[in-house]
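Each structure below is given as structure tokens.
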Structure I
Amino acid sequence: MTDNDVLLPLETLEAAAKRCAPAQDVWLLPPRREEARLELSWEEGAETLTLAADWQGLLLLDRVDVSVAAGALAFQPVRLEPLSKLLAFVDEAKTDEARDADAPAGEARCAQLPLADLSAWQDRKRCEYWFLLQVLTPSPAFAALLSLLRRSESYWLVRFLLAQSTCGDKLQALGERYGVSYSHFRRLCRHALGNAAKTELRDWRMARSLLDVAEGRENLTQVALKHGYASSSHFSNEIKGLIGVSPRGLSNIIQLATK
């Protein structure tokens, strides 16, 4: 498995087999040879779910125990971190009113999202493209997936980093604010971001600063200090090292393009 994979290896639960989903979990289910019946249980209740042989899609689980009462269940667990990260960026860009409107009315422990085509899930870029298209006009079934992702720690950690990283604080300070040790915070960030936290935060700072350069409302020194660079030369050298062109060169290109 590589970072470009959104699916984990195929697993099969035979009749009477059990599996626990201790947190938020999503399984991609291909069609089966026969009907499968699942018994789902959690502290406050239980539910029986029957899957027709030709049903395919996503099974959404949140802190439940799954037992196969009849038939067999083949599935591939979905890596939720790439989708949680995308959703965190989308939600962070919304107004408070829009975020309040997205808040779920309740927390369903189990839901189904039928899919007509499973091929997009074999490639991360195609999967992310499909996901963003659905986010624009979510169906009720897809809204259940969004609600599940918004209950995951990875989602809230990315939201935390997006909100706090504008202050320019060191990673150790962010870990203390999050309430865990520095080493554990680094592990959580790598898991949620799919990359080292320092690299990701550096890229976010670069993106924010270049947007300000493109808008042209502030000079380069003001932009550099605003985003935590030690000086305009530090800002220029880091940006040139990352994208191959200095902020001033980028500003000149933008000015020429808009004339």
Structure II
Amino acid sequence: MAVYFQSLCSSSNGNCLTLWTDRTRLVFDCGFGSMKRTRAALLGFTEGPARPDAVIVSHAHSDHVSHYPLRVIEQLQLPVHIHYQCLSQLRERFFYPYGFGQLILRPFDDAGFSIGDFSIQPFALDHHPAFATYGFVVECRTERENARMVLLTDFCKWKKIAPHLVDADFIFVESNHDLELLERYFNPNSRFHLSNPQTAELLCHVRGCSCRAPKAVMLGHISSQRNEPRIAIRETTTAFSKRGMKLDFELIAAPLKVPSVVVKIR
């Protein structure tokens, strides 16, 4: 049984990721700006299961979940898994005036949960102090061994969470802004996100602590104004080179508004 990953969109304007096997599809976040785009994304899969088994939400910021995507999710009767610490913010920010009486909500806690072929372990991230935010370690039993994937965006400190990434088979991680472009196009909210140098340092640290390289690392949540995919890639590549470390995994930058390549993880 193979495991696949794809980013459907990833930026400050909208985020949606998917992991799947031949039997189970998970969607992580659903931050599209309209019901039309949400419906096209959730019903437009051409590889693997055509219909998601669940939508898992990292936190209650509108580029990760919002009113219109929730309308479509409710219509499709897809369960929404969200940490109980995010639940009240989800309701306060996006339920009024519609109500969402038929929305299937399945709150989870720090203990983790399973959906189909996948087991999901959430871990807390340091992001905006007013918003509880979570990354996810996702494991799947393949024919030979477990595949271990780590998905995390929207955070500004990495030392406490770095152990979650060690010996992962695949990592999707934020590389939000370039420091020079941030000076030119300042945004105070950038302090809640990981810069290119911070992401590069994190990946160097994780690779140094790992016994084996991941199959691939995809950089995401790239700012449209304060970053570029090529700059994010260059920052990490340069960091490995300066440390005398071999970049022995595929390094990819997720497109901001369109789907990425499909990564076969195992």
Read-out helix-only ellipticity at 222 nm (-39500 (n - 2.57) for each DSSP H run of 4 or more, over all residues; to 500), computed value -14500, structure in I, II: I
Of structures I, II, which gives 12.8 when mean count of other Cβ atoms within 10 Å over residues 107-114 is computed from the coordinates? II
When percent of Cα pairs over 24 Å apart is computed for each of I, II, the largest belongs to: I
Suppose you compute FRET efficiency 1/(1 + (r/R0)^6) of positions 91 and 251 (r between Cβ atoms, R0 = 35 Å, to 0.05) for every structure in I, II: which one lands on 0.70? I
Structure from which 30 was derived, percent of Cα pairs over 19 Å apart, for residues 51-122 alone, options I, II: II
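Laboratory data are not the source of any read-out in this text; all were calculated from the coordinates shown. In this text the structure is predicted, and so the values were computed from the model without any measurement. Cβ atoms are built from the backbone, for glycine too; each structure is taken alone.
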